[in-house]
Structure P
Amino acid sequence: MDQPSVITIDGPAGAGKSTLGALLAARLGYLYFDTGVMYRAFTLAALRADLDLDDEAALAGLAQRISISVRPPDVADGRQYTVLLDTEDVTLAIRSPEVEQHVSRAARFPQVRREMVARQQAIGRDGRVVMVGRDIGTVVMPEAPLKIFLGASIDERARRRLAERAATDLDHVRDALTRRDELDRHVMLPADDALLFNTNDLTPEQEVDWIMAYIQHKERSFHA
């Protein structure tokens, strides 16, 4: 099968991007790359350096100095990838509540985002990768041969997030997702040539099967 060398998956929070991306990458033997981990690793570095998260110049300088790499998992602890900050494995550390709390603030500056996008593009150019995020098909890898934009109703997304996080208040989760949609609206547009894929009535395994069938049907138009 002539597989696309790069597959991008974008869409709103709770649509199932991460689950689909990991399963699809495993099926293809590709690297699974959740681009958000770069911003988390950067935020961890900024917190460790005790930088002012409102100081764009200091944050931009840090973004240029540090090394962040994402590799296939090399530890059998259930991880989907290994994230290195310089030479340190920070795969677990970037999931801390402190990083979660500050990542949007630390990553909001254009200079920081430009540096992270350049690094994401370098990984994408290596090929054999499934890249997941908000604007991967439109900004990071607009030349990717297969772009997917996932959609699901707000109610379905809230139910999924409720199950993932063992929360108990569906209305609270739905409201949080609605607020997140508003914040992300400026980057949450599908590429003109993206495959629009509604996941309301499909399991993750069914989604992967459908996309693999699509790839096989379209194989002559992909270039590895």
Structure Q
Amino acid sequence: MSRQPLLLLPGMMCDARLFAPQISDLDDIAEIRVGDLGGAETISEIARQVLEAAPWPRFALAGLSMGGIVAMEVMRQAPERVERLALLDTNHRAEAPDRQALRQPQIERAVGGALRRVLIEEMKPLYLAPQSRDDETILNTVLDMALDLGAEVFVRQSTALRDRPDQSATLRAAEVPTLVLCGACDNLCPVERHLEIAALLPRARLEIIPEAGHLPTLERPAETSAALRRWLN
């Protein structure tokens, strides 16, 4: 049996390590690539780059957090290329003004050499469920990914997220089978937001991962891989 093309889009300041358990778990049924979301400062241009780099004419598409935001823009730009869609711990809305206001001070601190401090003090505490907040393996993975990507990518991604469009109309028009998945303890993109996303989609299935926060791929990898396997099948 041939494996299904699967493009994974990571969250802000993350890379393929975010999906390491799933890349291993789904290898028997999926030919997997991980997109690069660090090359532009608008969601539209990032999505264009993702489409240009994708090695297949059609593929399954899964994105977590910022990756989900880019996945929705891929659906807006080229719905004919996406066979099925998975949106994990993400947000279809434009950025709220209070969140927008936080971006510029973070950008300035990162450019000034304080990226590590921004990540540790302002971002990492929001990512994980209470059950995972002392998991040094996950915490170090998150920090290592971000520091390896660096301040320039942080600035571009922060700008893209700050200025992103609302994608409600894109979701209403999406005709492909769609998995909407989130951690039950996600503080950044709560369950209520995923109920909204699922309600907009014509062919959605909602799965909530217990005892997971914003990064269920790492916090509850087996459960997340199982949900993605059901979606691919």
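Readers should treat all values here as calculations from the given coordinates under stated rules, not as data from a laboratory. Just so it is clear, the structure is predicted and the values come from calculations on it, not from any experiment. Cβ atoms are built from the backbone, for glycine too; each structure is taken alone.
The table that follows gives values for the structure above.
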| read-out | value |
| --- | --- |
| Which of P, Q leads on mean count of other Cβ atoms within 10 Å over residues 85-92, largest value | Q |
| Which of P, Q leads on relative contact order in percent (Cα under 8 Å, 6 or more apart), largest value | P |
| Entry that produces -0.71, -0.90, -1.01 once log10 I(q)/I(0) by the Debye sum over Cα atoms at q = 0.17, 0.25, 0.29 Å⁻¹, for residues 69-116 alone is calculated, selected from P, Q | Q |
| Among P, Q, structure where mean count of other Cβ atoms within 10 Å over residues 141-148 as derived comes to 17.1 | Q |
| Structure from which 3.4 was derived, distance in nm of label points 7 Å out along Cα→Cβ at positions 101 and 173, options P, Q | Q |
| If distance in nm of label points 7 Å out along Cα→Cβ at positions 157 and 181 is computed and equals 0.6, the structure in P, Q | P |
| Structure responsible for 51, 42, 37, with Cα extents along the principal axes in Å calculated and labels P, Q on offer | P |
